[in-house]
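Throughout, read-outs are computed from the coordinates displayed, never taken from laboratory work. Small disclaimer: the values here were computed from a predicted structure and weren't measured. Cβ atoms are built from the backbone, for glycine too; each structure is taken alone.
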Structure I
Amino acid sequence: MTTASLKGPNWGMVVDVDKCIGCMACVVACQAENNVPLNTQDRVERGRAISWIRVERYWEGDFPDSKARFIPIMCQHCANAPCEPVCPVFATYHNSEGLNIQVYNRCVGTRYCANGCPYIVRFFNYWEPVWPESLRNHLNPDVTVRSRGIMEKCTFCVHRIRRESRKARSEGRVLLDGEVQTACSTACPTSALNFGNFNDPNSKVSKMKDDQRHYTLLDQFATEPNVIYLAKVDTDRKVGAGEAASHG
């Protein structure tokens, strides 16, 4: 299995749960940026809605002192991803930059990868995507529109990574910290979502992931995700990493 190169970037995200207010701006931004199909009521009711990032809400404490908690969940881009080895046509693999890549024109829709993913972040296209006439001109030309019968998921906005990488290379320089941002991290009004290069010790995300509040979701599966979470902090107490991770 390919792991991130020590010489190149290792892209990852740090999610500060303490800052997430559940506004769903990240969800809307992701849908628009990545040409995610529209979810009708029928598809939601049948459990076939597609959303590359979701914000889960849970309640902590007993009524009337219970508090709403929010946690954004997307593809974790695991270094030891259970979705990768089960694909019979190698439509999903791990590249040298720490990304879990999905090759759309290679996918045959077995859905084995979705069965193997413990985070429930892989989605199958049961229908050919259709947009209202008013939205067709708003599709992102940098992102492939997925057809019926294949899988899709969060890509960490790989098209943005490639665009900024080409720009920096043409200017004869390295990528600067913060130059590459995903649609969700750009849209977040509270900076709860932070994207960057874990291989750069001076990057914002590298410093954030060393916070004592850090944890990963479902760490019992040893998937080695590239998404790090920082636990919620209350004014009177701090939610421990183990307690927070149990909600993943």
Structure II
Amino acid sequence: ALNYGTKQEFEEEIKKMKKLTDKPYGVNFSIMPPMMAAKVPHPRDEDFYMEYVQIALNEGIKVFTTSAYQAPKISKVILDEGAIWFHKCTTLKHALSAEKLGAHGVTIVGVEGTGFKNPLQNTTLVNMTVARRFLKIPLIAAGGIGDARGFLSVLAMGADAACFGTAILATFESKAPKSYKRKLIHQDIFDEEFYRKIFHYQLKDKSIWSYAAGHVDEEVSVRDFIENHIIKQAEGILKSCGFQGDEFRAISN
């Protein structure tokens, strides 16, 4: 929501969205944590974000996601209005806290993903297999997922859905600059800076991306990415493993 310079611009974009589709859509809020807000000259508190939340609610938005900070006041308003609230976080501890606050579902991001690295953050493998044991609400996997193998893997680990972040940024529909998309697609798997960012928590503000977009060699549409690079290839993998429809036939009589 805060990609828009003013509240008026944000409201206008929601109105445009209403005209473009009758399919479900939502709004994300990346909220500045209080400990970070205390270190900047012009911090944004929950009341600042609340104005944007209220605009979205007034325009009929029914799905909200929050990230970086749960913002109890904001989540309560969303839930009181009968809207759906998902929270995106980096640790199981934060996921459990969001569940306790009433979140309808959580997205847990592994260290493989792009962006901030929490010193207590685990891999997507550990996140999914462990979180499935503790969480009762729907669980979404994120972090380094960019092809059919990754998609099927997180479902097998216990996720109810997969979140494609970096991979979607490299599509035609993304407003990211062409130069940025090229960097995403050609991110070097052997780039030592990526590993330093994960294991030594250096380069916090340096743009080192997940390899999730590297599974395609060129910019593609979202439809092409989902239908051909994810669904079609996933079906092929399942068939090669012995699945036919709802049956597993790898073992013959």
Structure III
Amino acid sequence: MLEIIKSLLIAFFAIAVLLPVVRYALRRLSPARQRVTVSAEEVKYIQKQELKLTIIYFIFACVLAVFSAGMLALVSSIIHSSSDYLYVLTPNFRALFAPGLLLGLTLAVLPLRLVQRTLIGHDYELYKDFLSQTEGHKSNRIYTVLFMLMLVISGVIAWFAVRWHVTITEDKVEITNLFLEQRSYPMQEIQSIHYLGSEEEYLITFQDQTNLNTTYLKPISLEMIALLAQQSGQRVIR
């Protein structure tokens, strides 16, 4: 839970830092065609509206990040399900929260655009004129390109993330990484099994010093750990 909160806070500060940078770049790339006179009070009011929109965007991003991470975990379980193995371990919610967060930050733009006019109300045209002045007349087109680019990047990262999985039979453990590279270990090559202090969290070390941390996998059962310990001849170290 703390990891998730930390990731959300990092994302919020990243948005707060990157948004002014993006706006400055847009202003340099596509300067406004005509200057609109905006009073100091109107600027202050619009800045408050922008802060409100940023907070709403972050709320949408949090909800969609949680939903995306859960859906990715479900998709991973479905595509790797097989009756050929005793156990199939796939990335859990914690493992997929980072790509889920990236998807959430990207997709949150869509509901924000839908409710933007409602949130700002009758001052929406003033807000559009202010954006045109501060970000340039091509800002909408550039934002669309950035959104599509981020959507592609998020999709690719998510696809690679769900490919990681572990399969276990009676005599071997097979680990498949993000690039579908497989490593197969006979049970006898398990060097140690460490209990990390929480349910379903174990660190399994093989003779080539490869570590398998079950904290980010599901489902983990005591029966599976007992099988690994029995077949490898190793005791679970607490």
For the read-out distance in nm of label points 7 Å out along Cα→Cβ at positions 44 and 68, a value of 1.5 was computed from one structure; give its label from I, II, III.
I
For which of I, II, III does distance in nm of label points 7 Å out along Cα→Cβ at positions 140 and 156, calculated from the coordinates, equal 1.5?
I
Comparison of I, II, III - label where relative contact order in percent (Cα under 8 Å, 6 or more apart) is highest
I
Figure out for me which of the structures I, II, III the number -11000 belongs to, where helix-only ellipticity at 222 nm (-39500 (n - 2.57) for each DSSP H run of 4 or more, over all residues; to 500) was derived from the coordinates.
II
